[in-house]
1. Assign the value 0.99, calculated as Rg/Rh (Cα atoms, Kirkwood Rh), for residues 57-96 alone, to the correct structure from P, Q.
2. Hey, FRET efficiency 1/(1 + (r/R0)^6) of positions 73 and 89 (r between Cβ atoms, R0 = 30 Å, to 0.05) derived from one of P, Q reads 0.95; which structure?
3. If FRET efficiency 1/(1 + (r/R0)^6) of positions 33 and 49 (r between Cβ atoms, R0 = 25 Å, to 0.05) comes out at 0.45 when worked out from the coordinates, which of P, Q was used?
4. From P, Q, which structure was Cα extents along the principal axes in Å = 45, 36, 35 calculated on?
5. If helix-only ellipticity at 222 nm (-39500 (n - 2.57) for each DSSP H run of 4 or more, over all residues; to 500) computes to -16000, which of P, Q did it come from?
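Just so you know, all these numbers are worked out from the coordinates, no wet-lab data involved. All values reported here derive from a predicted model rather than from experimental measurement. Cβ atoms are built from the backbone, for glycine too; each structure is taken alone.
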Structure P
Amino acid sequence: MRDRRFLDTNVLVYAFGTGDPRCDAAESLVASGGIIGVQVLNEFTHVARKKLQWSWDQLDGALSVVEELLGPPRPLTAAIHARAVGHSRRHALPFYDALIVAAAEDAGCRWLISEDFQHGQRIGPLTIENPFRDFASG
């Protein structure tokens, strides 16, 4: 397995945010590359529209930057869904988090970059890295 990183939704949200110390760290992570899946884009779109109250034009601009830096997202497939069901059951993960884990595995990633899991946690071949663990929650 290559040393590939799968970026979770919170990384994108912080990368396009302002006024939070996690924003600079997230922006650096996105700029240095990684892999995302369609589920990450789905969640990012939801947060940008509902929580951040972005216009469709703002969202389109951000999605263009994401694709330019990270390439096209990995598709969400029936096999990823089935793997996510298993992860959700075995590891007591919320289903949408399990989808992220399954997509990262399917992409052949070694690292899942996220604040939604315990730093250092291992799930199958993945190791969770929380790059925001030293920042106070905001």
Structure Q
Amino acid sequence: MRRCFPRWGCPRVQRVDNGIPGGTPGGLPSGLRLWAAGLGVRLHWDDPYRPQQNGVVESTQGTSQRWVDPGSSATIEELRQRLAQEDGIQRESYPAIDGRSRRLAYPGLVHAGRGSCLGWERQVWDVREAWGFLAR
């Protein structure tokens, strides 16, 4: 999210699963909840045990899991290489939007690598927003 938000903008609402890292609705706030609150992003939890509420993401994660097969990687570097290869296939050639790949549908979508966007975050994150969230 730190690489996505500076490039594409912060959403008003971010969908999250119950549990880590989003926490649970009504429970003590996780670090993610406080960080999102400071950016003015509200978190929306899908109902527990209802993956169909976020079917496209769940399906994509299942496909990624099968393609990468993380359990068969001998090293973390091999796993990283497999993930990068799978990410490339998903972006470049897998039909996702009207039969086009995400890369064709969104020409500006590129893999950001592991760079930092902390400069942007320092400019937009507001501790008063996080405090307001805690007060509510």
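1. Going label by label, the one that fits is Q.
2. The value was obtained from structure Q.
3. P
4. Values: P: 37, 33, 27; Q: 45, 36, 35.
Considering all the candidates, the number was obtained from Q.
5. Going label by label, the one that fits is P.
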